[in-house]
Structure I
Amino acid sequence: MTTHAESPSPSPSAAIEISPLGGDADAHAFRALNEAWITTLFALEPDDERVLADPRGQIVDRGGAVLLARDGDRVVGCVALIPEGDGMWELAKMAVDESVRGRGTGRRLLLAALDEARRRGAGAVVLGSSVDLPAAVHLYESVGFRHVRPEEVGHMPYARASVFMRHDLGGTPGA
């Protein structure tokens, strides 16, 4: 998998690198990052609890991927790709630590996830977001996601999902 390094960084810390989920510490960071953003505006739902308790078993071992953004040895962001069948993948559980927001980390994660989906043969990536997350929705739009009807993304188990988007893949990775 391609490692995406972010530079220049406005902080004196090491460049942001994107890599796959590793051991228990990574799984804990994935959970903590997601709990932080979800509980700020919403409540954790049963599907959140299930996935966050075991990202390796619920995502990776089922053919999906969890990518982490690292600033040195600290995990500062994450995103998951979940296969939905028929060439469609769900982009889920994207989070960036508040301390590094606004530095391009979310964009790096999103582009790395789209590259990974292409590498795995995905034809489309779908997601559910919320009108209460305008910066996230704008980021998705900026890389080519378009708004679609809920039924076009398949089953979306989260009550907070009020924005549904799809990105039809094609072209070259990183585009």
Structure II
Amino acid sequence: MTYRSQVLVTFLFILFLFSACRFNPEVQQPGSSALQGIWEEEPLKYEDSLLTHTKHSFTFTCDSFYVTLETTSKVNYYEEECYHNGHWKEYAKGNYVVSHDTLYIIGTYTKENFKQKISGCYRTGQYLPMFLIQKIAPGEVKLMNLQQHLPVTLKLKQRTKCNPQPL
């Protein structure tokens, strides 16, 4: 192989590498248009018979979510100063993906202001629930929590539009 051939092959290889790779976009993805908005979970009919129940309040903006988890428990799982007579709130934020009939939530537990939570009462670390999407209708989304096997019916409180922000 001649010197010119080697240079040409090397140039073509480098050109191929640069054309094969691309950076991720530097703005948010649009997410699911059906989920954009502020959603509140409807109470379960048998909620009072459960030992522990968590009510979800979701905000979906583009490909991001923010959730407030309001828990009522008849059983004390935590230290007394954290238990608050069986009522407490937790917060999480992150991204979500809808794939076929499943809503994947990928996030972390946060403080009330949605800033990073390193320690404190209740859960810290990753928040990774999965929901089976049973029905999407105007103003209502019916989900099945695949980890707790409980239905989650979300009612739309306010519709929002995705306005992608730079990352």
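Brief remarks follow.
- For the set I, II, ranking by FRET efficiency 1/(1 + (r/R0)^6) of positions 18 and 138 (r between Cβ atoms, R0 = 25 Å, to 0.05) places I highest.
- Label whose coordinates, when relative contact order in percent (Cα under 8 Å, 6 or more apart) is calculated, return 19 (choices I, II): I
- Origin of the derived value -9500 (helix-only ellipticity at 222 nm (-39500 (n - 2.57) for each DSSP H run of 4 or more, over all residues; to 500); candidates I, II): I
- For log10 I(q)/I(0) by the Debye sum over Cα atoms at q = 0.11 Å⁻¹ computed as -0.56, the structure of I, II it came from: II
- Identity of the structure behind 1.8 (criterion: distance in nm of label points 7 Å out along Cα→Cβ at positions 42 and 66, calculated), options I, II: I
Here, each number is a calculation from the coordinates, and none is a lab measurement. Note that the structure is a prediction, hence the values are computed from the model and not measured. Cβ atoms are built from the backbone, for glycine too; each structure is taken alone.
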